[in-house]
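K.L.:
Take a look at the structures below.
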Structure P
Amino acid sequence: MRDFFTLSVLVATLASGIRLATPYLLAALGETIGQRSGVLNLGVDGVMLLSAFGAYWTVLETDNLWLGVLVGLAVGLAMGVVYGVMTIIFKAEQGISGIGIYLFGLGFSDLLFEQIVGTPTPIRSLPKIEIPGLSRIPYVGEALFEHTAMTYLAFLLVPIAAWLLLKTTFGMNVRAVGENPQAADSLGVSVGWTRFAAIMIGNGGAGLAGAALTLGLGIFQPNLTQGLGFIAVALVYFGAWRPRGVMVGALLYGIVAATVLQLKARQLIPLEASDLAAMAPAVLTIVALVALAGRVRAPSALTQPFSRD
């Protein structure tokens with residue numbers, strides 16, 4: 001165990017934790033906007049799978065990484081339109097609709113992969129970008145300033161999301177329709193369109209998360225996310241529906257996952273306990289949610305459809 005507690009290993013673990021936190025953070029930030037408007041989307045994982053395949057297949061065919069990112073985003077937005085129509089226009093129950101989106105994404109991405117690709121084929125992964133000057137700071141530079149553009153984007157979106165929610169008219173409308181849609185409607189706010197826009201932002205985040213996942217790994221396989229989208233939804237609760245809190249949760253989850261990987265790679269975990277150790281991040285999430293139960297308050301109108309009638 002002493003080999004683990006060395007500065008170089010700890011720095012590598014922190015850097016890996018930040019990298020692993022990227023897709024969680026992107027998906028959870030988008031879901032935060034959606035839930036603050038009163039819309040719960042349990043289909044995040046399915047959207048991520050479809051977006052991941054779209055990004056992967058695009059890069060496999062064109063070798064253009066940024067086109068792959070755009071395709072992943074476009075797939076997420078397209079699924080946002082579908083989910084928005086289901087929940088806003090047809091007022092379908094959000095939980096069931098979200099699970100339907102998840103199952104569709106899981107099955108359709110698997111089908112597309114089997115029919116179009118067949119076997120996992122490696123592609124180019126996103127390169128690391130070193131921030132000039134900062135990346136040369138001993139240890140800190142390696143951990144914080146040598147990541148892919150998607151990682152930088154994810155953490156840059158944290159203050160942007162906070163500003164959007166707290167400092168803009170759109171953010172005020174989002175919070176209003178999430179707390180009291182009837183009052184917001186009486187003041188002239190379009191509840192339907194505000195929620196639809198929030199859904200599009202949420203699904204856009206899920207699309208970017210899927211693209212970041214597959215292009216970070218340089219590979220795609222069926223059920224690549226392995227429930228990552230559901231963890232992202234849980235992180236919204238963990239962060240108390242605040243972007244900075246969501247970031248803390250994503251970092252905590254990523255660092256715990258990176259620590260387990262480092263311990264397994266150095267054979268510091270007994271083989272018979274490796275599967276149990278791999279469950280540590282999920283167990284941590286459950287424990288955190290139980291500890292926070294009753295201490296944080298969800299938006300009052302979350303999951304509640306709005307109708308003037």
Structure Q
Amino acid sequence: MKVTPFSELEPRERVVAVGTFDGVHLGHREVIAGADTVLTFDPHPMSVTAPDRAPTLLTSPARKAELVESLGVEEMVVVSFDQEFAEHSAEEFIDAVLVEGLGASRVQVGDNFGFGKRAQGRVETLLADDRFQTAVMPLFELDGAPVSSSRIRALLRDGELAEANRLLGAPYLFSAEVQHGERRGRELGYPTANLNPTAGYCTPGHGVYAGRAQLDGGEVKIAAINVGMRPMFESGLGELIEAYLLDFDGDLYGQELRVEFLHRLRGEEKFESVDALKLQMAADVEATRALVGL
């Protein structure tokens with residue numbers, strides 16, 4: 001799939017799905033289905049228009065592109081969203097972006113889509129324009145409630161990983177560079193790759209998870225993952241994501257590690273002794289192997 005900055009677009013007729021699409025969840029997939037092009041925005045518009053209310057993100061731009069590509073889309077067009085762009089009226093957005101920039105013959109949006117300055121443009125504005133067809137997708141519901149990025153963020157924060165992944169339609173994935181830590185895991189017999197949560201991105205609720213980790217070269221390993229504050233040890237490092245890669249012995253420092261969260265094993269606990277912690281870690285590793293086995 002081709003990822004194109006809006007400023008570098010080549011003219012052609014397009015069927016365009018438009019939205020922020022954070023998470024590319026099941027609801028977003030209903031909007032995207034049948035489109036050859038996805039138009040999205042970076043950074044998230046609310047980080048510019050209302051930074052104090054901007055949501056923590058589910059997907060990086062690279063992860064969003066991967067998920068969009070998996071849906072068979074030919075091109076993802078990215079608008080660089082800044083204060084100047086935020087001032088465009090709904091009519092300017094239609095003229096400059098959809099018609100002149102994208103050459104849209106059909107535009108697909110969710111029925112809660114807003115655009116233009118202060119999101120004053122609504123789906124009725126698109127439907128009234130006869131230069132392209134407009135398809136408005138109703139909000140996709142599961143279990144009597146709309147599937148939304150905010151619903152998924154809340155599930156992740158609460159540790160409801162299985163439900164979050166079901167609504168996402170793919171495992172939740174976190175990616176970061178491996179940092180030096182206190183080597184506490186090595187002392188316990190389980191050396192971990194330490195990842196600092198990325199500011200502005202959603203982190204699963206504190207606890208222990210089973211998943212997979214992909215190394216820079218593409219190799220994939222089963223991983224037991226801890227998210228939290230390590231209550232047994234006063235480190236002062238704040239929240240950490242630590243991944244123990246099963247059947248791996250090597251140096252990961254400085255590598256970009258992609259961690260998929262597949263199953264939640266338990267919540268974060270403070271144990272009575274280091275020995276009790278080590279016993280639980282051994283059990284967590286065996287549970288991870290049984291659940292994830294590659």
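Just so it is clear, none of the values below were taken in a lab; they were calculated from the coordinates. Bear in mind that the values here come from a model prediction, so they are computed numbers and not experimental data.
K.L.:
Given a computed value of 37 for relative contact order in percent (Cα under 8 Å, 6 or more apart), which structure among P, Q does it belong to?
P.N.:
The value was obtained from structure P.
K.L.:
Using the calculated result -22500 for helix-only ellipticity at 222 nm (-39500 (n - 2.57) for each DSSP H run of 4 or more, over all residues; to 500), pick out the matching structure from P, Q.
P.N.:
P
K.L.:
Tell me which structure, out of P, Q, gives 19.7, 66 once Rg and Dmax of the Cα atoms in Å is calculated.
P.N.:
Structure of origin is P.
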